[in-house]
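Student: Take a look at the structures listed below.
Only the coordinates and a few stated rules stand behind these numbers; no lab work does. Values in this document were obtained by computation on a predicted structure and should not be read as measured data. Cβ atoms are built from the backbone, for glycine too; each structure is taken alone.
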Structure I
Amino acid sequence: MLKKLFLYILILGGSLVFFSIFVLVFLNGTALHCVQQPDQTYTCTAQTLLLGKFPTFNRQIEQVTGARTASDDCNDGCSYRTEFTQADGSSTPLNEVYSDKGPVERQTNELNSLLKNDKAEFDYYRKPLWWVAYLIGGLFLMEFVMLTFGMGASAFREYLRTRDTLPN
């Protein structure tokens with residue numbers, strides 16, 4: 001019985017670690033602050049926000065001239081992300097996560113319009129992908145219920161079978 005309880009806790013703990021990794025990777029928002037430089041390029045500070053609120057990583061992207069939608073060089077089922085184009089011809093991703101084409105293109109268009117407005121500075125905020133939280137939370141809940149009923153039923157039957165016996 002103790003062995004089954006240990007296995008149950010071990011499996012549930014592994015699932016919590018798996019859930020936490022997905023939260024850390026996919027549930028990040030981005031706060032972007034860009035300032036125009038004398039050479040008409042922008043220097044942007046990108047702040048990664050865990051769950052859209054808690055600052056985690058901060059990086060600076062210099063000589064930004066525009067934004068583009070980049071794909072993952074796919075053969076089957078492409079993924080996309082927004083990348084900043086820089087004055088030297090290089091590009092830097094806004095974040096490392098690839099996503100569907102529609103939302104990424106909207107984000108790229110919004111950033112391009114802000115960059116082409118010729119403002120001295122601007123702010124941009126990208127919300128976390130909350131549907132990932134619902135998906136992972138639902139999967140974790142489903143696993144918890146199935147694991148509890150699967151392992152708990154046999155442990156309960158064993159308890160009922162041995163509850164009226166005297167210990168040896």
Structure II
Amino acid sequence: MKRNRIQEILTRVFSIALLGLFVGSIIWWLLSFDFSVKPVEINKAALFRKTIYRNVKGLDLKIEYFIHGPKAAETYLLDGYKHDSSVSYYETGEQFRFAVYNLDSLVSEVYFFKSGEIIPNFPFYEDNEIHNVTFSTDSQLIEFDFYDGKIIQGTYKESRVIK
């Protein structure tokens with residue numbers, strides 16, 4: 001048996017080239033693939049329908065409604081800034097939040113359970129982003145999505161806590 005040296009060399013070169021091409025393509029794919037997590041962009045203007053009632057004295061009333069639903073919030077505006085009082089509601093109509101503003105600066109705010117009791121230690125969100133709020137009382141767990149002092153329609157959930 002005679003060895004064919006040229007055939008062996010060509011086979012080795014071809015095998016190494018094929019392996020290099022395979023490893024190179026995997027490295028290229030890993031470097032070109034975008035592994036970053038992109039935040040979901042939500043059109044916040046579409047969360048509520050709003051109507052502004054102009055007043056001759058300059059203090060306008062902005063009423064926001066849940067999409068295909070009842071009133072979500074009432075806010076007084078002075079030259080486009082939140083001013084005086086702002087009231088938010090649950091989808092079922094109970095008062096959820098009462099806030100006092102002075103030219104877009106929050107002075108104070110109070111949050112309420114559906115029963116009318118004050119929610120103590122409600123988290124403070126300074127930005128106008130959508131946040132998921134979860135808290136529990138002695139008997140129930142409450143969860144909802146929250147934006148600009150309002151509950152987003154369809155996100156409020158209550159469940160009983162079993163002890």
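Student: Have a look at I, II and say which one yields 3.8 for distance in nm of label points 7 Å out along Cα→Cβ at positions 68 and 124, as calculated.
Tutor: Numbers: I: 1.5; II: 3.8.
Here the read-out was taken from II.
Student: Given that mean projected area of the Cα convex hull in nm², derived from a single structure, equals 20.0, which label among I, II identifies that structure? Please report the intermediate quantities before stating the final value.
Tutor: Numbers: I: 14.0; II: 20.0.
Derived from II, not from the others.
Student: With relative contact order in percent (Cα under 8 Å, 6 or more apart) derived from the coordinates and found to be 11, which of I, II does the value describe?
Tutor: Only structure II yields this read-out.
Student: Here's something else I'd like to know. Between structures I, II, where is mean count of other Cβ atoms within 10 Å over residues 20-27 highest?
Tutor: Numbers: I: 14.1; II: 10.0.
Largest value of mean count of other Cβ atoms within 10 Å over residues 20-27: I.
Student: Something else now. Comparing structures I, II by distance in nm of label points 7 Å out along Cα→Cβ at positions 28 and 100, which one has the largest value? Walk me through the numbers on the way to the answer.
Tutor: Numbers: I: 2.2; II: 6.7.
Ranking I, II on distance in nm of label points 7 Å out along Cα→Cβ at positions 28 and 100, first place is II.
Student: Another question about this same structure. Computing Rg/Rh (Cα atoms, Kirkwood Rh), for residues 4-91 alone gives 1.70 for which of I, II?
Tutor: Values: I: 1.19; II: 1.70.
For Rg/Rh (Cα atoms, Kirkwood Rh), for residues 4-91 alone, the value 1.70 is produced by structure II.
Student: Suppose you compute helix-only ellipticity at 222 nm (-39500 (n - 2.57) for each DSSP H run of 4 or more, over all residues; to 500) for every structure in I, II: which one lands on -15500?
Tutor: I
Student: Tell me which structure, out of I, II, gives 2.0 once distance in nm of label points 7 Å out along Cα→Cβ at positions 108 and 132 is calculated.
Tutor: Going label by label, the one that fits is I.
Student: Right, next: Quick one: distance in nm of label points 7 Å out along Cα→Cβ at positions 44 and 116 came out at 3.3 when computed from one of I, II, so which one is it?
Tutor: Here the read-out was taken from II.
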